[in-house]
Structure P
Amino acid sequence: MDEQILAVQRMQDYIAEHLNEEVNMAQLARVSLYSPWHSYRLFREHTGLTVAEYIRRLRLSKSAQRLKCGEGKVTQLAFDSGFGSVDGYQRAFRREFGCNPAEYAKTKVPVTLFIPYGVKFRHLRKEPINMENLQSVFVQLIHKGERKIIIKRGIKAEEYFDYCGEVGCDVWGLLSSMDSLCGEPVCLWLPKEYIKPDTSKYVQGVEVSTDYSGIIPEGFDIITLPEADYLMFQGEPFEEENFSDAITAVQQAIDKYDPSIIGYKWDDSNPRIQLEPRGTRGYIELRAVKK
């Protein structure tokens, strides 16, 4: 992989590890192995943000998550986020999210959190996948009750990268600010009956209760899914740079699996579900089954 890409990734990793500390270009230059000026230019070129903008947006999003969970008061979060005053924090929060911190803590209106995707992952997708060392895949039968899902549709995407190209990657940040029945946003491949004309099969959303009466963000739809059984396929934990291999291993295991050995068959009337690939837990995908 291009050494400049890896240099920016090292800077991103350093910021994530030292987010609650003072971070300057001298420190980032040491981890990037380039001069401060060149490091600054590379960072802006590959992330679209200056270092200061990147850190500010990331700190504000972390503080919004803490407000949502009731972890700290506005005054405390202002100084924890590196602001010299509460007024400065409130103004920055409003510019970023369109509401003030106290209002957000009270209403928990959905906001678009800043999700700092590592620059190296855009390039790893283009590299050949090595399937020589196959991993174990854990299979578990789970049940999902009737529920609603608030979704953002794409145009004709059938997978994550095309979807991001159509609607942008910020959708995940917005979904991450919303409460979900399963504790996190989901990605889905919709069956034909749930796809509107000229919209995508692949969507992202959050699962909510059937009596949900909260806010539906502009441009989103809400659909109702029946209760269903699912087979959950979970791969082994993986290094983040190996995420493509991890996804491929699980999806190949699903394609080869015969649910009749446990008395089921595939149920393609319900969406296939993908959770965010996290190296610490392994890649997870769910496919519906029926007796």
Structure Q
Amino acid sequence: MDCIVFGGLVADRYFDIEGYPDRGQDGFITGETAYVGGCAVNIAATINNLGGNAHIVSYVGNDKTGEQILRYIRHNGFAEDFIKQAEGKSGYCLVFKEPDGERTFLTKKGIEGRFDAGLLENIDSIKAPVGAVTGYYLLNENAATIMDCIEVMRVSGTKFIFDPGPLVGSIDSEILKRMLKVASVVTPNETEMQVFEEIQPGFIEGFLKTKGIVVLKKGSNGGRCYTRNGIFDYSSVKVNAVDTTGAGDSFTGALCYALGMGIDIKNAVDLASLCAAKTVQINAPHGFWRIKEV
């Protein structure tokens, strides 16, 4: 089952800290590691782990970081159809991780923030029933072109899951409205839902009339799923968290796989919760495992 994932590829640089010093004061880094990251590769890893075939849409730079990203993609068997190298520097994310697994991000944007229709010149080679779009990717300066491509794919039959992300409030309102118009499933947390309500009052009721599914995420408290056939709550899977990075992305990836395979929404969110729990037990933004392990 092919799935297309719109989101940039970056390098994640992890720094372990005991806590944050007061502003203007000093602190210590107790450890550091580096990974290939970004929402897109985290989503794609879960899709692939479950048996799907994820296609990431992203440019990478022709610098050392870009080469490292491409080696990682190839070594771990990710599809490369819509990943292209271009003149410029790849972006990176600084991740500050506390002992309880909570993390804070600071991102330096790079060439992954570029987009043109040429990235999808071979899109007819796959038939993806489901696609994922990350909110970060719609902060792209070419977001209107991204939406043009997504709208064409939607008309052709691809259903999209939109994971808004913490910076959804920074997305241009017209771009956000276009995305919500074509999305079949949205997965906001409670803060992100407020942004939806600000631009479209009565968002849930309006969305359900024409689309289908709103998955309101509540972290360790599970969440609530709104469908045209009713509302139900789902539970999170209780585990000892090592690193919460990528948990939401893994949830989205599992939903993509499940819905693409025709799994009903109740079983889909249960699978997504299991995959998110698996991810927080890994000291990295994503890992590689098989479905039997969840």
Structure R
Amino acid sequence: MELLQLKYFQTVAYTEHISKAAKQLNIAQPSLSLTIKRLENELGTALFERTGRNIQLSSSGHILLKHVNRIFTEIDNARLEIHSEEQSTAGIIKISITNPRFLTGLIRSYVTSFPESKIIQSLGAKNEIAASLKKGSIDLGITGHPIQDEEIESRVLVNEDIVLVLPSNHKLTDQTKVPLSQVADESFITLANNAEYSDFTALLYEKAGFSPNIAFEVDSHLLVEIAKLDQGAALLPISICRTLGLNYVQLTDEAATYPVGLSWLRHKTLSSSASKFRDFIISYYQENHELFLA
């Protein structure tokens, strides 16, 4: 069993497609298929279940992938230790988040305190961030609802209150708190292209006993713009409402809190720069927790 075989296997496991994996690895598809077949023969078990052109990990494949991820993590750890001084000088931090707001304000404070910082930030879905952590392509991830995975360490940064944004002339704006069910007949503005938050708000509507009448389904920038035009109700994190001066009332619904989690690979040794940034993120949310509470 060779490292190259394991790298090929890992790539196929995450792409779930032989031709895509071959293109990503820049090798011929027959050569990749043969490598995977030899690995299966060596282990005496099928690593993938094949249905036409599509493949997915078998139960044996899932077991091997977990250990392969750890093997490459340990190799990365060794590389980090060998080149620790050089890595510290470079100070590059790679972080992926599901929503830009998770770093709003925080990143300014960090760069002000550590102007030598080099941060590469990307946006991704929660499952993509989990996969990137396991592959070692990022150091940290921030998601709504912490990642639940035995290979990943997660910490809840804050449980943010979700509030009801209303038109400025709405009859309920003088109320302190209202149940979400009280606005079941309103037109709603919802967030597009963010499955993580959309699934959360859909659950709130379901628990309140209604399906919302959606007038607008737009990205975060347009959602705020339309809300300021008094074009409907919306469910938004309180920190956004405070920052933008939106009209809102608190919800009595117990489920109207949105956990934000910071994650990193459990067995990976973070560079000093990434470790320092992780600790800063945790401290920032602790010190500013009132921004996220009604």
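Here, each number is a calculation from the coordinates, and none is a lab measurement. Quantities reported herein were computed from a predicted structural model and do not represent experimental measurements. Cβ atoms are built from the backbone, for glycine too; each structure is taken alone.
Key figures for this structure:
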| quantity | calculated |
| --- | --- |
| Structure responsible for 1.05, with Rg/Rh (Cα atoms, Kirkwood Rh) calculated and labels P, Q, R on offer | R |
| Structure with the greatest value (metric mean count of other Cβ atoms within 10 Å over residues 39-46, set P, Q, R) | Q |
| Value 35, 20, 17, calculated as semi-axes √(5λ) of the Cα gyration tensor in Å, for residues 55-166 alone, assigned to which of P, Q, R | P |
